[in-house]
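Student: Before anything else, here is the set of structures, which you'll find just below.
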Structure I
Amino acid sequence: MSLIHATHSKESQAVEPESSYAIQATGLRKSFGETHALRGVDLQVPTGEMAILLGLSGSGKSTLLRSLNGLHRLTGGEATVLGEAIHTAKPRRMRSLRSRVGFIFQHFNLVGRLTCLENVLIGAAGRIRGPHYGLLTYTRAQRREALTHLERVGLGELAFQRADSLSGGQQQRVGIARALMQKPELILADEPVASLDPQNAANVMDLLFQICLENRITVVCTLHQVDLALEWGHRIVGLRNGTKVLDEPASALNRSRVLELYGQLEPEAEVIPQ
């Protein structure tokens, strides 16, 4: 089933100007030994925007994304995420912040032997105290909520099917439903369509776009495909060798302009059939 809407216009559904920012970062640096992954990157993402971090492999976009919720500790610079200064936050504060940030992984990170419904309920684990014992750990209201999220991503009829029996595109939609189960204020998506065929990639990007618009959830998504970035991003931030080389509204850009700023052609993305 295709989730793509007949039309979507970023011009008619543009982000309203807001005084608040989900992310404000200045001079971010991250080194792994002698390797400098981020070299003084500035980033501002208004609340309710879908921002695309665009770059080739090794550009630093995944490092930047993972630094924003503390998966990578910054080497230098300052960053405030959802009002929390992550460059000075203690571990307890970072754990609290992560409960407000949904993370969508390139390789899905589902528990294959569990059902789709159980995987989505994992997103509510932060609300549960004590050990987890399957479906009965969660309240009836939480189980209904998880089913609603699965229906939102078009998989309600597969709620009790094992996650490892699904296609890649379906598994990524379960991952999105799990992130929504957290009730996030911010979603970070790290190459969410890298291993998907073009149709499934478009479905997933459209779903993230609609979540951003309808739920007013800020989305920051890393990609290396220029066309997808231009189609679904409100704004594009381009990285190359750990340095920001582009930061403009997607509506002001075209493919030639983006590639010109990269200074090199985008390689063909590897497509793994689903």
Structure II
Amino acid sequence: MTRADLRIEIIKGRRIECRLIGEPDPADTVLVFLHEGLGSVALWRDFPDRLCALTGLKGLIYSRTGYGGSDPCDLPRPLDYTDREADDVLPSVLQHFDIRDFVLIGHSDGATIALMYACLPEVQPARGLVIMAPHVMVEQISIDGILAAKRAYEEGDLRARLQKFHGANTENAFRGWSDTWLNPAFRDWNIEPMLPNCTAPVLAIQGTDDAYGTLAQIDAIEAGVSGPFRSLILDGCGHVPWRERQEEVLAAAAEFIAGLAPNGDY
């Protein structure tokens, strides 16, 4: 991927950085990639291209406001920022590109947004969800991991590493994520009551060495959703399965997507 692959679209009056893999039309099934809390279009690297190639499908990747080359967001972020992304922004992005048949591929915050979208009534239903390192509740390990990231950002080289991907949005991206999760009022955040509304097939992928969440997240999703559920648990894998164990993740995701029927059933 090069900078030439990136484009800026005006969606709901905001500049949103996007990248298309192929040029989808309304008849296509599209893989829609939703990045993590410190992610962006570029931080996905070549994973979207490889998954699209394996499945023969087209793809859309976009940076949420406050990330990459998109417009900055207002800080502090509201504590319901994932609700707003699922309820408002994601549907607007899909409508903007006239994407009607899609699979959501989410990582961390992006996985949560995908899951929350699938719980909403009166939205265009997703054919299925591939969610990696998802969160449905706040665990102590999540807080500890973010505190460690904050130290790395303020005292180490994390700021410089993020600068390569977020540029002028670097502070916006990091503070918008870390300050929300570290806000004491956020400790009670929990979307488990929503989960029975999710009827789309779900593939949940989790590493056992994730510094931001445990298998309790996967167990809660399996217990809560109403649709077909399968999981891939990766021993010794951290928070970024699509990068750390890419071949296994690609194979599992491609098999899952190939089995999805147009109405979202297997």
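A short reminder: the numbers here are calculations on the coordinates, not readings from a lab. Computed from a predicted model, the values in this text were never measured in an experiment. Cβ atoms are built from the backbone, for glycine too; each structure is taken alone.
Student: If Rg and Dmax of the Cα atoms in Å is computed to be 17.0, 50, which of I, II is the source?
Tutor: It traces back to II.
Student: Kindly point out which one of I, II the value 40, 30, 27 was derived from, the read-out being Cα extents along the principal axes in Å, for residues 50-145 alone.
Tutor: Matching structure: II.
Student: From which structure (I, II) was mean count of other Cβ atoms within 10 Å over residues 154-161 calculated, if the value obtained is 15.8?
Tutor: Comparing all candidates, it corresponds to I.
Student: One of I, II was used to compute relative contact order in percent (Cα under 8 Å, 6 or more apart), and the result was 26. Which label is that?
Tutor: Comparing all candidates, it corresponds to I.
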